[in-house]
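Quick heads-up: structures coming right below.
What follows draws every value from the coordinates through simple rules; no lab data is involved. Nothing here was measured: the structure is a model prediction, and the numbers come from that model. Cβ atoms are built from the backbone, for glycine too; each structure is taken alone.
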Structure P
Amino acid sequence: MNTYPENPGSVAQAIGRYFYQPLDKLTSFFERLLMVICSTAILVAMVITTIDVVLRYGVGKPFGWSFDFVMLYLLPAAYYMAFSYAMKDGSHLSVDFFVNKVPAITLRTVYPIILLIAAVLFFYIAYLVGSEGYSSFMAGETLFGAIAWWTWPTDAIISLSFVVFAVRLILSACHHAFLKG
């Protein structure tokens, strides 16, 4: 993604050097960290589910906690933590049919605006979910069941994932508006 204009005095190059590159490196670090956590969550969910199935149908004594643990913590981590990395990698779903029909100058203008609107929405969602998680943490809220699972870690997972995703959307908007040659 480091395609900067060749003009050494250009505004785009200054934006790239002082804003985009450092923030992209920091965001990429968090994206890789979230992907490691995401991958680990998938692996742990598969192992726990496999052991639970063997114990349930082989011995008749399943884990009493596995479903809640997997659904409350591991699946949100496996799902939400991959958003930003997929956006950077280009693995997200996109509709390329319209991209080929739109003039490049229009796309270069409209696409960053759409990305910025999406970033604002995801920051807002992260704020709302984070606020709910903070309230849950302060109130000590738990799920009713055999094990009193805290509810706030799920909100923290989602909120953190959306913040990193929103930053990636802003970086993508800057890249498409200023840096894409």
Structure Q
Amino acid sequence: MWNRIAIKDYQAKLDEQYHLRLTKNVGGIEEPVRGASTGEKQVLSLAFIGSLVDKARSTYDEKADPNKGILFKGGFYPLVIDSAFGQLEPEYKRDVAKWVPTLAPQVIVLVSESQWKKEVEEELQAKIGYQWILQCSTPKNRAKNITLRGREYPYVVESDDGFERTTIIEVEL
């Protein structure tokens, strides 16, 4: 995944101590990347998660083969990703949004309103089976709506009992 999404010619490496690092070729010598951006580090982390998912998938395919007669405990599970797009530039957002649905049979993506808009929304909209809003109730009068799929939903509401809470609201598809 790193090689498909990264703009710079860096390589993702996992060393003997299982440290995930970026390296680059400098005059024929592999050197560690110093000063990678927050977005590059975020893409690197997602690439690592993607590698683990690929490994789980290949292990499942190999071990769960009914012709081999081996029982395999494990398999594919939903993947939950929180704030995957927060520190990414628009081009990285689009590329990661294209890639995320391929990770697992079910992917749950938690994003803020600002992370969702534009590139991420355009790439993921057609792949959504269910969509929810985490509506914030607060004692403060800070009401705010959000528009999803052409419909407006209450996003921040004033609580009538003085307590803060979150309510899950389903978005109509």
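Side notes on the structure shown:
- Which entry (P, Q) yields the derived value 18.6, 59 for Rg and Dmax of the Cα atoms in Å, for residues 102-157 alone: P
- Each of structures P, Q was scored by mean count of other Cβ atoms within 10 Å over residues 22-29; the highest score is held by P.
- Distance in nm of label points 7 Å out along Cα→Cβ at positions 118 and 150 - structure with the largest value, from P, Q: P
- At a computed 15 (relative contact order in percent (Cα under 8 Å, 6 or more apart)), which of P, Q: Q
- Read-out mean count of other Cβ atoms within 10 Å over residues 86-93, computed value 12.4, structure in P, Q: P
- Label whose coordinates, when helix-only ellipticity at 222 nm (-39500 (n - 2.57) for each DSSP H run of 4 or more, over all residues; to 500) is calculated, return -8500 (choices P, Q): Q
- Set P, Q, criterion distance in nm of label points 7 Å out along Cα→Cβ at positions 14 and 142: the highest-scoring structure is P.
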